[in-house]
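The data blocks that follow each hold one structure.
Laboratory data are not the source of any read-out in this text; all were calculated from the coordinates shown. All values reported here derive from a predicted model rather than from experimental measurement. Cβ atoms are built from the backbone, for glycine too; each structure is taken alone.
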Structure P
Amino acid sequence: MPDVIKLIDTICSVYDNPDYAPVYNNGILVKTFCNFATNAIAVAMGCDDLYDTTTKLPKTADEIADLLAQSKDWIELHVSDDPQKMPIDFQAIQLWANKGELVFAVLKSTDLKQEHGHICVVRPGLLKSSGKWGDCPAVMNIGGENFIALGKSGVMKGRPVGVNEAFQPIPKFYVWNKVSA
């Protein structure tokens, strides 16, 4: 089976898994599962990097961000701050996913100024229009809001969304270097 078909099927299966629904208590978000979801996708694609070999549990988003930044098995896909170059960088990131490669968008808690970091998978598809970044990569997001194509709340409800809805600042992107893994 081509990697792109396997990647799409895996992403859809993970998205449909009710175990990854955000947990709320009295309307307050108390638990999300971005690290569990991305680990499940990675394992299905043959990558065992995102879980702790001792506990067999997925690493936290912060731990994954550190791993991706330091491992020779992951290549950072840079995004320029230059508004003229950013669309080219986003297109290149989308093309990696469209080829069936495992691509993650991630930021640490310190970058997000939140208690936890966040990670999501770039999915095969078309770039999505973003008011803040122009056209940006399509993602499947598991977090405070789970989405795969359309926003579920706020001003983007029912509209096509991408990585722009999963992160406030532009995240770091990494592609799995299967050759060295």
Structure Q
Amino acid sequence: MQIYWTSDWHLNHFNIIKYTGRPFHTLDEMNSIIIKNFNERVKEDDLVFFLGDFIFRSGSKRGEGEKDKPDYFLKQLKCQHIIFIGGNHDKNNSLKTPIQNIGIRYGGKRINLVHNPEFCNINYDINICGHVHDKWRIKRYHKGEQFTDCINVAVEQWNYKPITWMEIWQEYSRWLKQGCQNETKN
């Protein structure tokens, strides 16, 4: 069994293509490529932590979101073991996960899984998040003398595919060696 992380698919959200510069021309192309990439990597018995914003369904009539429910897309995924953490758009799409964050121990690290990095937890070694799409891949957050590092698993950061711990760790190690370039101090 392999463990994967991903977030911010925004299936059925046409305007996310222009908001984040996604390389897709149509909504169907985006939806199908993200699902295809997922199914090519993730096997049925793997575990996926999905850190928010699975699909987009808007109550407005602005063309941002379609009528499909999460089940329509979930049935297309091979993996049967997906733990969803609520994102800011998930309340509108009937995904209805009550989980806002999860603390795990993995790879010798205490890790907080949360959608929005604003809610990262300084008491964990690492926070894995989404929400910020293409803005940054890794960022250090300081609170006083303490700090924690956040790793963004939004699909824009990882070639529209879920990622493994090894991929996260390799990128994180490279970032540490380069001097932790993104820092936010409070």
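Miscellaneous remarks
- Largest in distance in nm of label points 7 Å out along Cα→Cβ at positions 28 and 100 among the labelled structures P, Q is structure P.
- Which of P, Q yields 13.2 [mean count of other Cβ atoms within 10 Å over residues 12-19, calculated]: P
- When Rg/Rh (Cα atoms, Kirkwood Rh) is calculated for each of structures P, Q, structure Q gives the greatest result.
- Of the structures P, Q, the one that -9000 was derived from, the read-out being helix-only ellipticity at 222 nm (-39500 (n - 2.57) for each DSSP H run of 4 or more, over all residues; to 500): P
- When distance in nm of label points 7 Å out along Cα→Cβ at positions 44 and 156 is computed across structures P, Q, the figure 3.6 traces back to Q.
- Mean count of other Cβ atoms within 10 Å over residues 36-43 - structure with the largest value, from P, Q: P
- Here the criterion is mean projected area of the Cα convex hull in nm², for residues 76-131 alone, and among P, Q the highest value is seen for Q.
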